[in-house]
Structure 1
Amino acid sequence: MSKNTVLTLVGSLRAESTNQKLAEAIQLNAPEQVEVLIHESLGNIPFYNEDIDIEGQVPAAAAALRAAANDADTLLLVTPEHNGTVPASLKNAIDWLSRPYGAGALTGKPTAVVGTAFGQFGGVWAQDEARKAVGIAGARVLEDVKLAVPGSMVRFAEVHPKDDAEVVEQIKAVFDALEESRTVAAA
């Protein structure tokens, strides 16, 4: 049985991002049959501009993102909340993956959104906005896959999410939901 590859895009660019740490915890807690790859270069991708999205001339960072997404079985977006919505780096990645229109790397790709934020709701507004954006871009949004960790700056100030038992249990539930959606899609 081949592994299910989950490409993970982290919307925060900070070195000590709690969402980066959450992505690492997700990677560490992946079931044996799942390979979680964290894409590292969202900050290097130029803002989407149709003038530079020319076959054979696509900027290297954008082309690498598209190739990674095409190769993945599933996308997992891990997003903080910036002013009540998705950060620009993640929205830009969605824009690059949505092209060419109707045939982009997101087209039909199972995609889930999770994250953590400082506020009391764990970034659910940003997660909802990300789901909306990837759905419009053509992804098959996995609405039942949810994980929102509130109070991240305090909660993870001294403890990495991989060492937070409650978060680890929620991560396992995310993988269960991903597997269930994969089974349903295969049926």
Structure 2
Amino acid sequence: MSRMARIRRTLPAFTSHGLLPVGDYVLTLGQLARSRLVRGAPGQKRSPDWDADWRSELVENLAILAAELELVGIHEIFINGSFVEEKDHPNDIDGYFVCDRERFLSGQLECELNRVAAKPCWTWENDDRHPVPGHGWKLPMWIDYRVELYPHFGQETGIVDRFGNELTFPAAFRLSRTGQPKGIVKLVR
């Protein structure tokens, strides 16, 4: 099946493993805010611990960062992590965006983003991480927004599959922590 044949605009029920089924789900921020990922499954009894308010706050924070990316010409944004799993209170939203390699490596992209940012938190340097009790060392954008968006220009991630092969963001973000395949959300305007 081609990649285009797997693109969907609606979110199906979670799998028996509590994951978004394999596929690319294309949503606007508004659709995401109204989706089962925030509100829970329509017409189905959800866990009494489902934290729709927290999930909604995460989407609002994501909207701020997505708008900043758009201001500098970045339009391909993908989100995943525990947010797209059947987890009552996800830790955060993880994601990546597609960008030009030279623009990122030169530092130009980081400068442009911090120039338009409400909070200049755009950095991916390990030296810029801060300890967060119970969560390890986190980037400023995670501390400010509980969202981490990473640049993708074809590089490997440091995440390996069950065979020890290092993955790029598209592949790494389509696997759960246990190695189960799962879907991903692509944001569109």
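Summary of computed values
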read-out: FRET efficiency 1/(1 + (r/R0)^6) of positions 107 and 123 (r between Cβ atoms, R0 = 25 Å, to 0.05) - highest-scoring structure of 1, 2; value: 2
read-out: Origin of the value 1.1, where distance in nm of label points 7 Å out along Cα→Cβ at positions 19 and 179 was derived from one of 1, 2; value: 2
read-out: Among 1, 2, structure where distance in nm of label points 7 Å out along Cα→Cβ at positions 35 and 67 as derived comes to 1.5; value: 1
read-out: For helix-only ellipticity at 222 nm (-39500 (n - 2.57) for each DSSP H run of 4 or more, over all residues; to 500) computed as -12000, the structure of 1, 2 it came from; value: 1
read-out: With distance in nm of label points 7 Å out along Cα→Cβ at positions 115 and 139 derived as 2.0, matching label from 1, 2; value: 2
read-out: Structure with the greatest value (metric relative contact order in percent (Cα under 8 Å, 6 or more apart), set 1, 2); value: 2
read-out: Among 1, 2, structure where distance in nm of label points 7 Å out along Cα→Cβ at positions 83 and 147 as derived comes to 0.6; value: 2
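Each value in this text was obtained by applying a stated rule to the coordinates, not by laboratory testing. As the structure is a computational prediction, the values presented were derived from the model and not from experiment. Cβ atoms are built from the backbone, for glycine too; each structure is taken alone.
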